[in-house]
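Read through the structures below before going on.
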Structure I
Amino acid sequence: MRKLTPRLLAVLVPFALASQAGAAPVFDVTELDPGVAACSDFNAYANGKWIAANPIPSDKTRWGAFDALREQSLAAQHKLVEAAEQKADEAKAGSIEQKIGWIYRSGMDDAAIEKAGYAPIKPDLAAIAKLRSSADVVTWLGNAFAEGNGVGFRFGPGADYKNASRQIAFAGQGGLGLPTPDYYTKDEHKAVRDAYVAHVAKLFELTGTKPAEAKKKADGVLAFETRLAKASLSRVELRDPKNQFHFVDLAEANKTTPHFDWGAFFKRLGIAPGDGFSLSQPRFFGEFDRMLADVPVAQWRDYLAAHTIDDAAPYLSKPFQEASFEFHDKALNGQPEQRARWKRVLDAVNDGMGMALGELYVKEYFPPAAKARALDLVNNVNGAMKARLEKLDWMSDATRKKALEKWSTFLPKIGYPDKWREWDGLKIVPGDYYANLRAASAFNYRYQLDKIGKPTDRYEWGMTPQTVNAYYSAATNTINFPAAILQPPFFYADGDDAINYGGIGAVIGHESGHGFDDKGSQFDGAGNNENWWTKEDRDRFDERTARLVAQFDAYVPLADHPDQHVNGKLTLGENIGDLGGLAFAYDALQKASAGKPDPKIDGLTREQRFFLNWARVWRGNIRDKAQLVLLNTDPHAPAKFRAIGAPSNMPAFAEAFGCKAGDAMVRDGDRQVKIW
């Protein structure tokens, strides 16, 4: 049941900015560091003083603009859930207000949670203890998935890569307790592996196993997962659509996994397989099947029990909560202190009923006028994108025609869904936290499974309105901007154009740009994985993106770890998005301000304000351990390199700040990356 908080795109920061006609300053210019030249290190110039004056709080692994905005969103959500809790008993029976209130109340009931100990998972552990054969394991896995608590691999709906108008089932690699397959095999991660074994042993001890036996079981779990890891693809390999989709019928799937009957699995989940599904990583499932045949059942029991306990630990009594924190937050990511209880419970509310909470959030915090203004910016930035596509000198007319066809089918979604989810059938009770979360997990998983065999819904949202983020979906060719990101410093409904375009404008361009990045460019406007490029154009595109890979490969984020570089291939899609997004937003600003005088607020020109707002939304600091994990797992580059990476390739930046050839922020010649 453990849910990993997604990496944020950015956060709410209380910038001192009024409307364009107002008198309030755009920036606190005292935050700019006169001791650092903008043309030397733009991030240090714009953000260095703020970072030095704002250390990372002890309950966080990072702190910056992103995190401040998320805290503001959490505070707003906190008010909503507390109000729902206070009125829950008198609320309309079965209403989202009542269900949210009861989940939150049960999560804050420390006494009841402590009294329960680990009793909520004793039936699960007892069922695992009864497994005597690989057939028993297969049956247990089917039951676990049916209840929304699958282990060992991933399974859910997705758009058919060859016919995106329909939803099919996808089975994918998974089952690991460490961040990536490399953590199981590389010497540099041995300390993390040792900490993981200690963590798993502690979980077994907390459920009654003697220390020596617990250590033996934990070693077996690591060995089990190491086999899975060696058969798993890397994060970079998984970016390739060819490694994400492998369509098979049931007979073909069962040839890959003769000990795992996919027909029986589909039947247990209550879904029809249709003409087939995607067994996305066949090599992984081949090894998974061999392990069903040759791994002792006792080792399977230990593996399943370890994940059952670990997934439940954050929601059980304090010894389990502390064990979870000590490994997942402290040992792995360097977080010194546990977050406040209400924040952790609020995360659980969002996991269970996030879209319902979003319905309450939008009513309170996102007026219709903001949505209308945001749509104007979307149209302006996407218009600038079209203009660039039309003029690309390296793209042939044949490919350009297809690119413009795809551009014409973009669907922007702003703030929140047009139609809200129904929550009928989800049973929530006032005083049982774990049961409530278990019920929500099963309910939401059934909601996902019920999509299989049905048409793809372009208008469905994959993020809640209160999420500080944005995303592009290749399957639906949609760009999506939740309400929580449509706020300062990204967006001001009646604000300075330079700030809006440098903030949310660049985010809009970034998400649209994903439709044409290294991965998105392999899908057409209907969401199908089809090649619409000429070979010559694809070669020219790859040549340009290779320069961007090289640029980010050279970045070293941690002085104490000079051998740890950014992975340019892993972060390529996001870096293409930044480069294009900032360029599209800059063009849109120029068009919007054509013929208008530059207000030059606080001595800063329109263009300087544009680039400074881009840099400031990426200001922040991060703990070394957390950064090391993200270098291996995150498709986004470290924030400080996002602040400088795209601007350093733009002549407009050099012009805005008077930079000269040879300055660090000026990439020219073969070093300059020009894609769009």
Structure II
Amino acid sequence: MSSSKSARASGPSSELRARYDELVREIQRHDHLYHALDQPEISDHNYDLLVEELLKIEAAHPDWVRADSPSQRVGSQPLEAFTKVAHRRPMLSLQNSYSVEDIDEFDARVRKQLGSDAPEVIEYFCEPKFDGLAMELIYEQGVLTRALTRGDGAVGEDVTANIRTIRSVPLRLPAEAPPLFEVRGEVILLKDDFRRLNEQQEADGEATFANPRNAAAGSIRQLDSRIAASRPLRMFIYAPGVIEGRSFASQAEFEKQCLAWGLPGVGVSDESTEGAGAFETRLQVNKLWADSLGPSSKFLQRLRLARTARGPAEARAYYEFIQSIRESLPFDIDGVVIKVNSWRTQDELGFVARSPRWATAAKFPPQQAETTLREIAVQVGRTGALTPVAILEPARVGGVTVSHATLHNQDEIDRKDLRVGDRVIIQRAGDVIPEVVRVANPDDQGRGPKFRLPTHCPSCGNSVERPEGEAVARCVNPLCPAIVKESIKHFVSRRAMNIEGLGDKLIEALVDEKLIARPSDLYFLKLEQVLNLERQGEKSAQKLIDAIDRSRDSDLARVIYALGIRFVGETTAKSLALAFGDHEEFLAATSEQLSAIPDVGEKVAQSLIQALQGDYVQNEVRRLQEGGVRLAKRKQATGLGRLKGVKFVITGTLPEPRDQIKALIESEGGLVQGSVSKKTDILLAGEEAGSKLAKAEELGIRVVDWAEFQSLLSERKA
């Protein structure tokens, strides 16, 4: 009898488990049909019923939940932090060029490296260069087990929970996939998805994103994967990692196989079925499809944007054509990537430094547009600097509407001879920062008068001074409302006093209502005063008071930096805090004492003396003390002194937040500088290191990546 009961108990359970596995497979199939092929077989309602049934089974049997279950798409509980994981094969950066002529130079370098083995015509694989976040997917036995960011190339962050929420990324590959299959690609947002996301952010009262790349990167770096799940992220595959149990002859073969296995990509044109010009003709036709169908994975595969090119001339033609259709593409690109197609030849060419010899990124020049300069407004910053800002007739540049651009100073306006009413050429420097390049037609008749910065501050009416030899004019009234607001914004910032929840609008309201007139007033603010402001409930007001209270536990270095003295950055503030025992010694510092500090040059010493001899800094420091702010020098962190006296500069994207890296270096006796000079000992370079890396190499300064930095710490034992 007990045996019969057992059979009846195990029967339904076994059937339910079989039904669960069937649901996983069925939903995966529908996901692929919908997101990859754009060929749904069932309605959204029926799809939702399948998912609902799956979730009920998993709720009753949590131990059954599979790594490739569609339920993993919705996100999970927030993580405390991302785990660091080493790549089996380094994720390297590509060498960049900014001219189509550089493609010929790349071909010449490849030929030189191959020598007599170079074929008569080298076949290249060409594809768009996505402007997103680099990512590695790791499939083991066909199941997605891990997703890693590039990090420093050697070590990335495990963001698997977030990547699983991207519906176009398969959680399981077909049975014929290799036992270990690592693929690299880019996480992006399509232009229309980005626009809708920003509209939603604005409607929710949240900050909007500057561009799709920032939105994609910010979404993937969320510790709460439910946030990533709520955003329309996509990923496109373009490179292999480590692959075991399967070999490919070429880049084209690899990418076609990825598509066949359901991994998302832009598609590869089939040269065997296309004659000369067919690629261009099909693209022109498909540009019209984009308007009617909207962007989808199926559309992008049908577009087949990647292709092989025989020799540099065809590669140049590809570059020029993709540049010509750049605006009509549904995603942002900033160039094209050209790779030697043969994997055997790639292996022969190998690598140099942090880049492969067999690939190059041919980037596009900044996109430009013509518009009207409607007005030149003048903004006042925290140091009193008057900055002219161009108010423009809104114009689309690189997929972004631009209506403002900084004009820097009077000299810059004079050099470009910019006048209100001019038709001007604008661009986004580095495809990010809007700038006015030049007047479109400076010979036009009837142009407006030359622009001159005001002689009096537009905020407080006080006189404006422009010291001899300086390009910037300044308001010298420390109580100017504009200076006060900007000074407080700097004072509360994360690297200064780190008062959470005190945003720009709230600061402006506090100043406008005359509740505060200088940073130190924050420490005398009462709960009832905050409650009297618009849109301030008791809970949010109390959170602000609590955040201000927490910031009292600071140190002298943070306070000095928060004061906003000209030329005094974080590094200099820390040097000053180390040199003086407490705030009394700092306030009484002499020119000789300041000049003796290694990080303080003549210009910085002059600025400090001027600030210390004035009433503002003296009064602010004393009021901060009255408000309960800690002003003593914080004890040196207990490190081993392994980097004592070593001067570092940090550049590029690294696995740890820059603040933490700086703190680590300083705890070990090192010094972090803001810019590269002959006095720099080591440049710590992460991903996408720019001009600082070039200058370090020019000066012969030692350059280390993240892995070498870790080794350096291990080697330098006390």
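Worth a mention:
- Which entry (I, II) yields the derived value 7.9 for distance in nm of label points 7 Å out along Cα→Cβ at positions 49 and 465: II
- Of the structures I, II, the one that 21 was derived from, the read-out being relative contact order in percent (Cα under 8 Å, 6 or more apart): I
- Across the set I, II, percent of Cα pairs over 29 Å apart, for residues 145-456 alone reaches its highest value in structure I.
- Structure (I, II) behind the derived value 5.0 of distance in nm of label points 7 Å out along Cα→Cβ at positions 217 and 585: I
- Given 236 for volume of the Cα convex hull per residue in Å³, calculated: source structure among I, II: II
- Read-out helix-only ellipticity at 222 nm (-39500 (n - 2.57) for each DSSP H run of 4 or more, over all residues; to 500), computed value -11000, structure in I, II: II
Readers should treat all values here as calculations from the given coordinates under stated rules, not as data from a laboratory. Predicted, not measured: the structure shown is a model, and the values here were computed from it. Cβ atoms are built from the backbone, for glycine too; each structure is taken alone.
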